[in-house]
Structure 1
Amino acid sequence: MPESVLSGGQMAWSMVAESEPGTICKQADVKYDFVSHKFVMLSFGQEVIIDVSAFTITSPTPLGEHLLHGLGYFFDMACLWYLGKAKNKPLARKLVSPASLSGGEIFQKGSHVLPLDQIASRYGNDIEGFYKRGAELGGLKLEHGDASLLLHPFPRVPVTMILWAPDDEFPARVDMFFDTTCEQHLPPDVIWSTAMTTVLSML
């Protein structure tokens, strides 16, 4: 079927199906079960199974299944694009805000503005809860702000989330940053979907 008449989902599945599994494993830092013909990837600390022949994305863990159902389309599309486009590149270990990326204006418009304020509202006065949820998602504590986490929606796309507790002058705030290499793995709209999956996973 010509690419022009494929839906976004069909294109994403086709992109993965037409790639050599060993290449995807090396590029995306995932595993492949050559018996069941399924990719196995860690996302937010949960095992995720991508069955290209059945067009399904599942998880054997209750939390993984909960995240997949809750994140829905955002996660599915980002996951497939990651598998199809990721590069075997080392992290730059330089942080960049989503809005500062090429095409980052998408993060500043209407419904595309990330609901980071909801995370700030939930955890601004609950640092322990912020870290507890981060640990459930396989996150690592960092030393930024009043609290911070390193989360991995995808193996080569880490996300840093920094929480600033409220004080007498300012309300609680949450900032999100990607490693600058994220643009080598994903296009701007899929980086946005990845950011949304990260926000929603914390909520």
Structure 2
Amino acid sequence: MIKLYAFLGNHGREYAGNRHNVAWQFLESLSIYASLSWKRGFRGRWAQYESAAGRIWCIVPETYMNLSGDAVAEMARFYKVEPTEILVVHDELELGFGWFGFKKGGGLGGHNGLRSMRARLGTPDFARLRFGIGRPNHDDIAGYVLSDFTADEREKLACSVFPRAATAFDICLERGFDEALSCYAKSNALGKRP
């Protein structure tokens, strides 16, 4: 069972609309978001939630992406959560825009937030919920992930991607990661090839 949900992103108003912050944007779209009592601690914002499956925690690290693992590992140690009981929500260059899906462990794909998670948890074997942002047609990856979604992309996220991903997220929350993975390992919310 997933006990700790970590939403990766960069802290600061200038990063709010970035592709790299899609996990925070997704979190804020969830129906449970407004009902959570957010607190400061563990180098970020965190909240507790009572799901049908039991008590879970959410954390939004405010360490900046490259040090996300510091916040998550600190909270995991405090609440005695194993790496296999953590789900990390993050952006994914290797998935086309509009795609999302669950994954168990695997490579890091050059993602500094995931690299930090592996370093601080001592393993890459944590669960993931990935949101595709696609690869740019140029070599400036850092500039791309730190650029804002276009107006058209924001509309597609709000109207198609996030609502469908919220259904998948609810399955994970209430019925477990394995069931969510079996239904939503890779899903195209826009109905076209990446």
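Nothing in this text is a laboratory measurement; each read-out follows from the coordinates by a stated rule. In this text, all values refer to a predicted model and were calculated from it rather than measured experimentally. Cβ atoms are built from the backbone, for glycine too; each structure is taken alone.
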Quiz item: The value 27 for relative contact order in percent (Cα under 8 Å, 6 or more apart) was derived from one model only; which of 1, 2 is it?
Solution: 2
Quiz item: Here FRET efficiency 1/(1 + (r/R0)^6) of positions 22 and 150 (r between Cβ atoms, R0 = 25 Å, to 0.05) has been calculated and equals 1.00, so which of 1, 2 was it run on?
Solution: 2
Exercise. Could you tell me which structure in 1, 2 was used to calculate semi-axes √(5λ) of the Cα gyration tensor in Å as 23, 19, 16?
Key: 2
Quiz item: A value of -9000 was derived for helix-only ellipticity at 222 nm (-39500 (n - 2.57) for each DSSP H run of 4 or more, over all residues; to 500); which structure in 1, 2 was it taken from?
Solution: 2
Self-check item: Origin of the derived value 15.5 (mean count of other Cβ atoms within 10 Å over residues 118-125; candidates 1, 2)
Solution: 2
Quiz item: Comparing distance in nm of label points 7 Å out along Cα→Cβ at positions 14 and 166 across structures 1, 2, which is largest?
Solution: 1
Exercise. Looking at mean count of other Cβ atoms within 10 Å over residues 38-45, point out which structure of 1, 2 has the largest value.
Key: 1
